[in-house]
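Colleague: These notes open a run of structures that come right after.
Values quoted throughout were computed directly from the atomic coordinates according to the rules given, and no laboratory measurement underlies them. Keep in mind that what you see is a predicted model, and the values were worked out from it rather than measured. Cβ atoms are built from the backbone, for glycine too; each structure is taken alone.
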Structure 1
Amino acid sequence: MVCPLCGVRKARRACPALGQTICASCCGTKRVIEIACPDDCGYLASAREHPAAVVKRQQDRDVATLFPTIQTLTERQYQLFFLLQSVIARHQPEGFTRLLDDDVAEAAGALASTLETASRGVIYEHPAQSLPAQQLVAAIKAFLAEIRQRGATVYDGEIPPVLRAIERGARETRKTTPGDDAYLALIARLLNQRRESPQRAAEQSLIVP
């Protein structure tokens, strides 16, 4: 039987997500990224416990790149950091544009400036310049309003440091790593390891005292 995904190799692994048998290569390369693997998949669990050497090296590089930007965050800010990164990872700009690291940095910086200004008693909206960045700002605001409505306690003073960490991460990764979406790719890899949605994280009281 030929793998239904590649149409070339023999299908040998039963995929619980697809309800079909696929080849080992497609299982390994499309796992989580293209296939919505359930957490109880044996192949996924095995890969997490025993990642390939190349994957392990990439994970180590990702952590080394990200750590300087988040090392000053508190535990609650750290959880909020990954919640907002989940929003960014899921965000799709309208039209045919795509989100780039520069848009992420611009959106995070603009929203952080707005909140920092408000904390000093001045109401002023610092606008993002690019359209994708403006749309991302709106998405982050909508998400924060949503989780607050659901009962999560997120203090205004906690958000700017998190946004500044995101801004620094996007700008610094852009300088040191080739590609205009290197930071977004890094975060996507880390989120795949965490396998947490913003909603599930909130339900598990990551930011609810």
Structure 2
Amino acid sequence: MAYQLYTVGHSALEFSAFLQLLKPFDITVLMDVRSKPQSMRFPQFDQIEMEKSLQSANVRYLHMGEELGGRPDDPKAYREDGLVDYRARRKARSFKAGLERIISELEQCSLGLMCAEEDPLSCHRFLMICPELVALGIDPQHIRKGGIIDSQRECEDLLLKTHQLGAMAGNTLFPFDRATALEDAYAAQSEKVAFRIDPRVLEPW
């Protein structure tokens, strides 16, 4: 891609501080990947308020929660126990359309994917979206507190170490084994942090 992809979580920041977080990276489009772009605790990050505030800062707001959100409406995206199945969601037509939109935007500008969680390892943007971006040859960079950047590779290594797969971290001589270990680590982390609903509200299987 001609431009860089970043991810960021708004956390509990004031909106002015959030803008300052984005500024050094020349992000001109912010893609909101929250399924529900509202926040009772942090109303400055409600969709309408955000769009107005970003416009005044010359940043275009784009909501893609239906395509790329971590709380999909599609019952096929959930397991029988009510947990979102990120692997299944990646196969959905609407999700693939979301990826195509990311690619389209990256051909024109630096893009930020925004969700609520500050830590990528606690968020679907890293666990669900980023593996597909990496497979497409895109190298996400994760903006953390204080404007520090964690590379995709650094986040993957931390994920592996978190799930006792640290032997596959770093510059391993066995890239195939690393890829397999990463899939296992992504699945294990998703079990901990993915959205879950009452399985009784799902359509019968």
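Colleague: To test your reading of the models, identify which of 1, 2 gives 1.9 for distance in nm of label points 7 Å out along Cα→Cβ at positions 47 and 63 when calculated.
Modeller: Details: 1: 1.9; 2: 0.2.
Among 1, 2, the structure yielding 1.9 for distance in nm of label points 7 Å out along Cα→Cβ at positions 47 and 63 is 1.
Colleague: Determine which structure produced the value 1.00 for FRET efficiency 1/(1 + (r/R0)^6) of positions 39 and 127 (r between Cβ atoms, R0 = 41 Å, to 0.05), calculated from the coordinates; the candidates are 1, 2. Could you put the intermediate results ahead of the total?
Modeller: Working: 1: 0.50; 2: 1.00.
Attributed to the structure labelled 2.
Colleague: A value of 46, 46, 30 was computed for Cα extents along the principal axes in Å; which of 1, 2 is the source structure? If you can, show how the numbers build up before the last one.
Modeller: Numbers: 1: 67, 37, 34; 2: 46, 46, 30.
That value comes from structure 2.
Colleague: Next question, about the same structure. Suppose FRET efficiency 1/(1 + (r/R0)^6) of positions 7 and 119 (r between Cβ atoms, R0 = 25 Å, to 0.05) works out to 1.00; of 1, 2, which structure was it derived from?
Modeller: On the way: 1: 0.00; 2: 1.00.
This figure was derived from 2.
Colleague: Tell me which structure, out of 1, 2, gives -19000 once helix-only ellipticity at 222 nm (-39500 (n - 2.57) for each DSSP H run of 4 or more, over all residues; to 500) is calculated. Please report the intermediate quantities before stating the final value.
Modeller: On the way: 1: -19000; 2: -11000.
Comparing all candidates, it corresponds to 1.
Colleague: For structures 1, 2, calculate distance in nm of label points 7 Å out along Cα→Cβ at positions 31 and 191 and state which one comes out highest.
Modeller: Details: 1: 2.1; 2: 3.0.
Top value of distance in nm of label points 7 Å out along Cα→Cβ at positions 31 and 191 goes to structure 2.
Colleague: Of structures 1, 2, which gives 29 when relative contact order in percent (Cα under 8 Å, 6 or more apart) is computed from the coordinates? Display every interim value, and only then the final one.
Modeller: Working: 1: 22; 2: 29.
Going label by label, the one that fits is 2.
Colleague: Rank structures 1, 2 by FRET efficiency 1/(1 + (r/R0)^6) of positions 23 and 135 (r between Cβ atoms, R0 = 41 Å, to 0.05) and report only the one at the top, that is, the highest.
Modeller: Details: 1: 0.60; 2: 0.85.
Structure 2 gives the largest value of FRET efficiency 1/(1 + (r/R0)^6) of positions 23 and 135 (r between Cβ atoms, R0 = 41 Å, to 0.05) among 1, 2.
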